[in-house]
Structure P
Amino acid sequence: MGTYSSDREFLSRSGVDFVELVSDDGLSRVLLAPSMQGRVLTSSANSLQGKSQGWINRGAIASSQINPQFNNYGGEERFWLGPEGGLNSWYFAPGSEQTFPNWKVPSIFDTEAFDLLGADSKSASFQKDFTLVNAKGVEFSMRMGRKVTLLEKEALEAITGPLPGSVSVVAYQSVNSISNLGDAAWTEESGMPSVWMLGMFNPSETTTVFIPYDSNAEGKIVKDDYFGEMPSDRLSVRDGFVFFKIDGAFRSKIGIPGGRSLGLVGAFDPEKGLLTILKADIPAKESLFVNSQWGEQDYAFGGDALNTYNDGPTEDGTIMGPFFEMESSSPAAALSPGESLAHTQTTIHIEGSPETLKAVIADVFGSCPF
């Protein structure tokens, strides 16, 4: 993990225009790129010389080559649409086999810029109108909207409770919307999109992702077979939490179904003294969530509200990062023409002593499992 200043200077040298949100004391900083769909590239809790919290793929950004499948620029919060796989996928052409050679990220999420509607030192707003065709061959006309706001102390502590003065914090909240600009309603039959927020962060041997779940709900607690069988030493479920080993050395992904989600994900690294919290506003349990599993599906709307991904070598030995991801999804958008759906996500990075961070975990998550 390098410094925020180093990444900021690299992006400037590489010709990436950015918007920077800065707290009044100059310590909390968030860097956004309109040319990269308004994504948050990185942030810092300790001004320019603080740790750069986002994973940035310098090689991809510096390269003049465009990858026809996916340009993995990195960044700690970006806007995509779900589902990834299945009959309603946005990432496979109609009739194509859902295997990696046929997978392609639409340019709207990959290489196209979002329109910057306005920005100041505390927030930035973006918008984009476009059309997409899903794997059923149905065309969707829609608008994406996105506003990212730096959270000051009062708004932050409404989520975390009072924070001790010994910690350093950077936090931001994004409101991400999709609107139906077409003439037909979005239904289960046509397919329905979801707002899918993905964040890339720096892994370490001592990082654990932990996710609380609703113990009173029914159904599967965690989906763990996205990339085949999960080794038992990488995933465990106990005391109302799912624990996932994060080291950037084994490609794996897990998901928490919508009915089990409490809208919280944490990543704790006691050695580096870093706690990252992702909070998503997840609505009522009866909501439908898209199923992103590739290939045939029993049901297209039995998917996850929260996901996390640990990078690692692919079948041919190459590796994209390494990085890890924390993700959240809105329910499937059953929208009539002119209607909109908004999905709010908050990202918080807190640096401090392990014992102090454990106390914060207990306040936010109801108990500390470490």
Structure Q
Amino acid sequence: MKRILIILAALLMAAPALRAAEEEKKGFDAGSTIIGHVTDAHSWHLFDYIGSDGQEHAVAIPLPIILINDGKLDIFMSSRFHHGHADYRGYRLTGGGAQREVIVCVDEAGNILDKTPIDLSLTKTSAAIVIAVILLIVIIFAAKRAYLRRPNQAPHGVLQGLVEMLVVFVRDSIARPMIGEAHYRRFLPYLLTLFFFIFFCNILGLIPFFPAGANITGNLAVTGILALITFLITNISGNRHYWTDIFNTPGVPAWLKIFPLMPLVEVIGVFTKPIVLMIRLFANMTAGHIMILSFVALIFILSNIGGAAIGGATSVVSVFLSVFISLLECLVVYIQAFVFTMLTALYIGMAVAEPHHHTSEA
């Protein structure tokens, strides 16, 4: 293990030199490849191949492009852009790889205009969410039908057993202890939906081929919406005791309330809690994907610099580390779903908790 760490340290220290050599040779662009795999796109890239003309060609599943420009609705498939090499209807797809893809307006001469259409396209992440939701609905309803066929009996089969195990876990280990016996049933459907959606999307993100492979929970827009829903449910459900503790925090000196320092801190905390939820899930899932892709990219980088022999020797270490991180990610996909759901239940529990009345003995 020490030897592996020494090799990794040497590679990291040599990274600037490797990048310079890579740019000189204009070979494999590791940064563009890695970022391109973890960010969103207007088509679902599958693989590249070298055609009979000696050029590299991309194979991708086109997705619908939906644009609103000057009040006019334009709908067409992303294949019209030919992977960013052609304009269509006065639009051009720019970016890709290390740069975010953006659709801009162009004139007949090909000059980019100073305006950007409203982009409502079905992107790779959006399509992956639709696929994940459909698959998740099929799995849940299959488990439901199994219960209807065998009412009041123990789970039969792997699918029904796994679904029941996760449902009971969320109910007894998250909802009940965090929210309390009096209120947990109100929020259990949301917590179950949240846990299963995150868990299932995380699993699909580890599978490297279609219809999986999209980094759904590594997208800030997705984690942001989940955090926003939690924020709304928490604060709409908050009782009088919850809001009183925010603006009149008990156990705090009066001068801190008059200033008012503590109420300001508490109000800021109301908004920082969902932000923490959003960033934690995004950062953990994206970091895992980047690490795996980085280890694989080392093979091609060192092959371009030192030849096939160096690349082959590097592949032993890179594949080992990639497999190790992949196995670790299998644990992380569950942990992140658990942590997000647990913190959501904790915030809701704090919002609906009743005040404790202490009575003195006579």
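All of the numbers you see were taken from the coordinates with simple rules; none came from a lab. Predicted model, so just to flag it, every value in this text is computed and none were measured. Cβ atoms are built from the backbone, for glycine too; each structure is taken alone.
General observations
- Read-out helix-only ellipticity at 222 nm (-39500 (n - 2.57) for each DSSP H run of 4 or more, over all residues; to 500), computed value -3000, structure in P, Q: P
- Distance in nm of label points 7 Å out along Cα→Cβ at positions 268 and 332 derived as 3.0 - corresponding label from P, Q: Q
- Structures P, Q were shown, and Rg and Dmax of the Cα atoms in Å at 19.4, 57 was computed from P.
- Source structure of the calculated read-out (semi-axes √(5λ) of the Cα gyration tensor in Å, for residues 188-323 alone, 25, 19, 14) within P, Q: P.
- Computing FRET efficiency 1/(1 + (r/R0)^6) of positions 36 and 244 (r between Cβ atoms, R0 = 41 Å, to 0.05) across structures P, Q gives 0.25 for structure Q.
- Comparison of P, Q by distance in nm of label points 7 Å out along Cα→Cβ at positions 68 and 92 - largest value held by: Q
- Read-out FRET efficiency 1/(1 + (r/R0)^6) of positions 156 and 212 (r between Cβ atoms, R0 = 25 Å, to 0.05), computed value 0.80, structure in P, Q: P
- Given 1.00 for FRET efficiency 1/(1 + (r/R0)^6) of positions 180 and 300 (r between Cβ atoms, R0 = 41 Å, to 0.05), calculated: source structure among P, Q: P
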